[in-house]
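Every number in this text was worked out from the coordinates using simple rules, so none of it is lab data. Just so you know, these numbers come straight off a predicted model, no measurement behind them. Cβ atoms are built from the backbone, for glycine too; each structure is taken alone.
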Structure 1
Amino acid sequence: MDYAAFLNSKRLYTQANGIEVQDGDISPILFPFQRDITRWAIRKGRAAVFADTGLGKTLIMAEWARLLRQCTLIIAPLSVARQSIRMIRDLLGIEVCYVRSMSEVQEGINITNYEMIEHFDPNRFGAVILDESSILKALSGHYRQVLTAMWKDTRYRLCCTATPAPNDHVELGTHAEFLGICTEPEMRALFFINANKQRTFFDGNGKAWQKKGSNKGGQEWRLKHHAEEPFFSWLSSWACCLTKPSDLGYDDDGFILPPLSITPYFTHVDYVPENQLLFTHLRGIQDRASIRHNTIGARIETLKALVNGSNEQWIIWTGLDDESRLAATCLEGAVEVKGSDTPEYKANTFEAFQDGKHRILVTKVKIGGFGMNFQNAHNMAFMGLNDSWEYWYQAIRREYRFGQTRPVNVYVIMSDLETEIWHNIQRKEAMANRLRRGLIAKVAIYEREELQAMSKQIPNHQLRTERGESWTAMLGDSCIRLGELETDSIDLSVYSPPFADLFTYTDSPRDLGNSRDWQEFFTHYRFIIQEVLRVTKPGRLTCVHTSDIPAMAERDGYIGLKDFPGEVIRNYEAEGWTFVGRAYIQKNPQIQAVRVKSKALLFAQLAKDSTDCRPALIDQVLLFRKPGLNAIPVTPVVNGEMTNETWIEWAAGIWLGIRETDTLQVSIARGPDDDKHICPLQLGTIERCIKLYSNPGEVVLSPFMGIGSEIYQAVKLGRKGIGIELKESYFDVAVGNLRLAEQERNTDNLFSWAGLIPPPPAPPASPP
């Protein structure tokens, strides 16, 4: 594969799986932004539309199904199905059949509710739509898995819901999994990192920030800093997110919301919970429920005074059965919808309220608060709140949605003992608004490219070259810049390749570490292997520093080790190199246990169950030779750089005495967005490679220069060095280190010339 084509294939992008339609094929009733989203979703075939309430998701999904010309099943919440049928019929003239089993299914568009899905055969449908698809997050793990597995082979899939919480990777992950984009664990492995009880959000400018949080729900994950741009680009390749048309560059005419007024009423009560001398604060779900039960009377009186004096339509949101029953009894012209009512009664009552036949609708948010269009009314009252911001948001959006022409009035009636719930909801509301703006700001540019079917190009990377007396530092992609070196010009190469670890140091697809799996990693790596082979002189060596890599359950599906050195050897041999040996570098297991936080090396695990313990990961230096005869012998003993005794020690195959801390300073090289420290190779390891396999004055190459360790040692040891580095901040530090190495080398030479530094020991007369 051509390198440019390979880089393009590395883009995390969901390819189109649908068909092309023209603007004229789409109903003219749709607004321009709805038309373009519909055309994009049809082209994608599998997509999600995360559009705020009132932006026409029902029309988009109906046109999506009509133009694909497949037998389609729309799955919607029970209360929404009948409303969708009426809207699609009245606005688009499309007939939609409400079905409860396969025997009722007709060709064209069918709709059912989530509770009925197991009555259907997915093989009979060419397309499926999840309406109010945020239900995927709320469903139990088993039920969600059933739904996902059931439709995994359906070619065309569409999810529609209001804009999800931008910091909720679970919701995004469940959508990606249903659509067949990737699994939720795969998404976490690609873009997220264990946050150690930190959570990452996005501010109004789209910048990520972290907040300490509890770990009650298990591990917390945050977006990797360098993964922000790839994540938003990837998200836009299968999901369209917007809160208003102008988010994507369209006119907001007709989609400007009226004023929203929210008024809390705090009713004073003298209630004291059991087992307390006086009320101090809410203590969990049972405490909340108890207080709510014991303050119904006072809150009902406030509700009556507020609503019975009005002749307009109202929605009364309740949370307890007693609240619902009393509100329906005490309010003039009220009708109650309960969970135990039949589906027909619920649908008929909701429709009658929409048509103005009932003045007051009393129900719970979980029954009528999702997906319904109640903008016929513009007043609502909450008989108390729980701590769910999603319930709060969805309930208000039944009236306060695009298309509403009157100011919306929201009243919250609570006891004064529940003020902390009110403040909690307000805090979540402010945070959600800020986070949503951040998500939209980040993803909008990519979505506009998607809607216009623009091809995305790999951005050009910055090139720069710095030189010293005995070194050359090249900023850029090694796969490209190695091409500037002459064939058969390098005497030795020493380097440590980046191990596959996505978006740890950069967001560039040119970064070898940014690979989804080993196949992609080694496909990329082989471009380097080929070029290093070309530039190396015949018979000369390359020294590759490697180590086994821990396998992680989240990323790899199991806990263990992966034989990275073995795979490097196989790929080098496949490109024509000859594997000639390896050296193991002793490691301190206690230092490694602290540094990598591996339980497999801890005393505690040894005492608990030693079957989960393992030895420390041993670094390996792999040696490969380019075929051909070496024209200039390398003679380290004759050169006085080592003795026979040293060779005996090094030839044992296990290199002892190399200090793990013997590296160039790394702290100044770490950028603010780096999730990990760069791990430079120990100077002692580099020294042994250079002394063993090159002569003074020869050229040493590092295609992954980092902060310059290999070239630094080459200069210090009297060689010439060429290093290539992709990341500019590392490159700048490397240049500083190479200038320092040259100064130190020149100083050492001056002192040696003055006789202040003793000459190296003379080599033995008869080397073995």
Structure 2
Amino acid sequence: MKIAGGRGMTRSCVPLIAMLALVATIGLAGCENDGGDGPAGPGGGVGPTGPTGPGPVEPPIDQGGSVTIGDGSALTPEQIQQIGGLVAKIDSASIAGNKPVLVFTLETSHGGAVLGLEDTALFATVAKLVPASGGVPSRWQSYVNRTQTAFATGPQVLPSATQADAEYVWGGNFGTLEELGDGQYRYTYNVDLTSVTSPIAVAYEPSATHRLGFEIRLGGAAEPLAPDNPVKDFVPDGGAGSGHKLIAATANCNACHARLEIHGGPRRTTEYCATCHNPGTVDPDGGESVDLAYMVHSIHTGVHRRDWNAPPTFPPLPYKVWGYGNAEQDFSDVTYPQPLSFCENCHTTSDTHPDGNAWLDNASASACGGCHAYGLERGDYNTTTGQYTFSYSHSPPINFVAPDGTCRDCHRASGVAGDVGEVHSREAERQQIELGEQFVFEILAVTNVGKGKVPNIKFKVAKPDGTPYDLATDPAFQGAGATLNLYVAWDTSDITNADPDTGTTPAGERGAPYRMRIADIKAFAVRDPADGTYTTDLKTAAVPDGIALPVETANVMAAMDGHPVVAVPGAAAPVQARAHNAVKYSATERVRLVSEAKCNDCHVQISAHGSNRNGDPQGCLVCHNASSGWSDDADIAGPIAFGAMIHNIHASKMPAFADITYPQRLANCEACHLPGTYNTARTAAIAISTGPGADLSSYTDDTWVTATAGTCGTCHDSAPAKAHMGQNGGAFDVVGDKSLIPSSTTEACAVCHGAGRSVDTVKAHAE
């Protein structure tokens, strides 16, 4: 929503120093010839009052100075940049004359007072916490509600439904906003809590926990300045209240989303969302509840609800709601980057969110049904309460319907369905990740490196307590399902695995490393019984005398990955454990650009190739490098060099991954990258192969693109952007004549986009 009609300005004062200098000069002149008392001068009256002197100098906005903001629409681009963002906090919440009263302070990100806020920019909510009853969890109930009529062009599952609302000027229900000075404001609500009868009756319970919250919705280009939404929980009569409901911290959401931006941006915190998104809010067109728990579970289960491997009698259950402007919001394309069973990644107990573990012993059809959608049933819509009543239909062999509120009878630690957390731990992907923690891969040394030499690798596979595994006898490494791989890749300035003399990759496929599979490792690795370590020369059954490096280099990279197998009670076959990979360098490390921990904020554990390669993305470089390309990956279509490929995947620009949805702005490079690693490509980066030439074994006749253009151009792929890169030394779709000379010798990107330069990539992406 854009809001117009405000003024923005900053205050400035005349510098004080000139006046001080003048006063000092006059004072010094009056002290001349001070040799004794002179004659008294003639008396006189008091002269006229002089002009008011200058006040204190107001600092600039970006140094803590105040700003008059209005509704934001009149702020200049310079002011918006200087403000950076707004910070809102609630100073007090109370009830006066049966109306909620909210006192809050608004500051810039630099601590300056935000003055002159117009009432059109404020949206305020108020809700009470209805305690748990009949086995159904506690819930928020808004005092401010509206009747939403189904859209004429929508499905119209219900003719109309009740929805929680806020107080705001355009809604015609706004109270009174007063400016108290120095960035502090008081908002007195319009609603009389003792007389809420329409569209549903809501009884005022002063002994219940209440929550006040608000958002600042600015107009024009100032809208992104909106602060996180503060809330204040309090009990009007000062008693113990009806408890608290603090479950999913916004910080947990932002691990993936960077910063929540819902409804155009100004709604950013889960605690505020809950004041409207509670069981009393239903979409009449889709007939769906938009209670926060059910809605968020349904959204994150997106493609699973669309494509779930359910019995044929179950149709797809895409989650769709109709919102403002008669717009359908279809969430059936949402992909979730980790196993759904890791509930604790959103729900964790902390000092600020003491109910984070409620999911473990508080199962309910209405909340859990967002994920477990098949079997969820809803009764008739109750126009008196504005809510549905849910139940859950269990499939054979259980085959019964459980009313909401009875779920905990079975779904608990001592119940027949078992502990909720333990049941979630049986989910296949989660089980693979957690079983992988039983195996610690470690490469201890890489020696005998150089042209014509056969590299030697020392490694160990152990339990978390350090107890070594015996690859020859331990069941985890036996059978068809078990894998273990050792790789040697070169050169670590920029891995290519290429022979510059012949233009080929000795291992076969372009860019491929030398590799020992589990059978070769068992055949050639020698175990030291004293410490359980293994050493092996780089050998295979096909080359039992050893594989010598074709290049003169001291810098190689060794990696180890794979999935041992673990027998799990009740499982039809051993489970492949996602063991974390290991990486070791013979000398100089390959520059690290991304953080595994940052990747895992979304993924829990990076895993690819059938759970075979897991963990440190650095290990992926042994194959996914500048000269890599495989003839049997036609659906990939494009470079498989790691940086370019990952950019394409996250931007949904690679055919095999076209359905990927990314939960934040692509411009937030530090969601993955380490600081200072993404202005331009590394100085040693060579051109990236984008497709094979006639000779599938050689990189020299590949089609290719220069390194910075090939990586940055995955997102910046418009014709003007590519033309700009080309004008500054970048090259696209060059056929043949590829060399191993770093492409930084031709690309001039760093001149403008380097750190501290005029169009610093870091600053440009932040805008």
Structure 3
Amino acid sequence: MKNIETPDKKHLESIISDLRNNSYGIPDFQRDFEWNPRDVTELIKSIFEDYYIGTLLLWKASRKNIEYLSCKPIYGAKDDGKFQHIVLDGQQRLSALYYAFFSPEKNFPRKKSRYYYVIYLDKLLEDNYDEAFDYINSSYRKNSELIENEELQFERKIFPLNVFGKRSHAWSRWLENYEEYWDKKLGKGGAKAERNALDEIFESILNEYYISYIELDREIEVDKVCDIFQRINSTGLDLNIFDLMNALLRPKEIKLKSLWEKEIAGFNSKLPDTDKGKIYALQTMSILRQVYCAPKFLYYLIPSSTKIIKEGAGKFKKVTLIDSKEDFMDLWRSSIAEMKNALKIITNHSDFGVIRDKFFPYPTMLPIITAINIEKAKSIYSKKKDVEEKLRYWYWSSIFAKNYSSSVESQMAKDFLEMKKWFLDDEAIPTVALEARKLNFDLRREDNQSSAIYKAIFCILIRGGALDFISYEAPLYSELEDHHIVPKSWGNKNKIDSINSILNRTPISDTTNKKVIKDRLPNVYIKEMLKQAKKEEDVYKLLETHLISRKAVSILLREDFKESDYKEFIKEREEAIVKKIKQLIGAQTELENAIDENPNQALNFFEKKLRDFIDKVLSKNYGANYWKDRIPGDVKATIEKRMNIELKKNPFMDASSTPRKKIDYIDMSEYFTVIRYNWDIFEEYFNTRENASMHFNNICDYRNPEKHAREKHNVVRKFGEASLEWVVSIIEKK
């Protein structure tokens, strides 16, 4: 990128000199020095072993940026405010080096005393690095004597690392005195070889061990620095970005941290993560003002900050997103309020079904859900009754397409723009909704309770009104867990690898699990439920709320329940759950949804479409008065008879009905009679007469038990629903 200098390096002596001169300023948003004493020892050991300790990221300091970021000195150093560099990455390492080499008059973080770092010279000369480096506690008298008495250091062959920090070549003079001390004890020249070896080691470490760094130009924009910082910072990204914004907003008299702390209680413990929640609030604000919400864009939420945007044809202009402190506060308050509203919807058992935070498929979706909720309330969408439905289609599509598993900031921006278009134009379906409708679902492998798909299916069962096995009423949702339908113990015994699949789990309270299931097979506890129920039908209806169909129940009730039965049950339940998912993502047709909700209404929906179709085809070919010649005589007579009966019941009925109104009195068994009578014009739609006849017969077989409230055989149901879809697809296509 521009305005970044080539990565460079400094030898350790130069870094120590910089530390001595207080060259490094720490931005207020950085976390405190929080290493433990042993971490510092390990860093020093790594340097002496010639290991790489990472690259520093430094920003050339300017008075403006030092003040803007409220920079402070390295832990223990004096604050003279003359920083040459602002440390963006490497604060912990530099602080550790400062504490080791300068022994500041400050207790070690979270400790009650100061620590001194030393080298045991005998161990160092033996290359025994594991034992050569250590720290000592100053609160012990013998240790304080050692630090103050150089001769005691010589005698014990302990070198204090703070000698390196005293002044240039202080360590060399220490070694001269060390040699003299031992010469007196061993005779002249007795310590020369040892002193030379130590001299060579120290010289090499100070002048040949290099620490790499990257230096940003002081003129680089703060927003770019924010972005660079979050990209390279691998420890506590979210927390640090918030603290960065807190520091940047402080000169504008906005105490972001305090604002957030005042709001936490108002979320009533519904936030999945309070640390991330404060980032979600800023992201929501950013989406609303500029669509984009990556960390580099959060900078533009600072009042009076200017953003350069492209107008086209190579032209650019500066804009200010937030004019003042008051503007920021208004946006903050509204965003927080709407986040709370969004969480009410998300955690409502009949909306998104996230009854507890651990069942939230993608908490990272909270900012975009909040922003879309705010957007859809605008007056331009007031005449659009389906905005709520579109929001739900988008939500479930995003989850099952796994769009919020990575790159969430760019996905949120894309979704926000596409949803705004979709709210106004039914044809502008968002990319994620189209992608989700093409998905092939394989749910048998979904056995990880932390996976988004697993959680989503649990939430679907909750929002579907899964009833309690004991009371047959809505349960206390706060007590629900995902328990096994076929017990885990049986699965483990029979080595069933899918026993933990979401397809074998459902929302049940611990009490119900202990009182009803009791580690028993369904052919025991469901049979017991049927026996105890006032009506067996009540048990079937209860289990249907858990998406356990009647067929699935019949499988579970088999006496000699074995692995093949389990697999058959899992397949049946998968069909039921996939069908529900397709409803939620809009992958089902209008007819399929109607059949699921109310088969009788679905038949009415189907008949209306078919009547309109027959009328249009006949009118197109024979004119508006086709009734006389193009309707078979027996059908015509039956229709007129029905109309006369209706006329007697309702004397205000229009007796001179149009052909289209008369067709409303055709019975299900008569539609194909009319089509067959006019096959020459209907052939292009239905292709072969035999195929069409078969489908209309299937529909009649499906319709009769439905209209007369009789139980349908599963084969009749499947053939009937397939034929309904086939006929409707032809009608809608043409």
Task: Comparison of 1, 2, 3 - label where distance in nm of label points 7 Å out along Cα→Cβ at positions 569 and 721 is highest - done: 2
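Out of 1, 2, 3, which structure matches -17000 when helix-only ellipticity at 222 nm (-39500 (n - 2.57) for each DSSP H run of 4 or more, over all residues; to 500) is calculated?
Of the options listed, only 3 reproduces it.
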Open item on the list: Can you rank 1, 2, 3 by volume of the Cα convex hull per residue in Å³ and just name the one with the largest value?
Closed with: 2
Open item on the list: Matching task: 1.23 is the computed value of Cα Rg over 2.2 N^0.38 Å, for residues 297-392 alone. Pick the structure from 1, 2, 3.
Closed with: 2
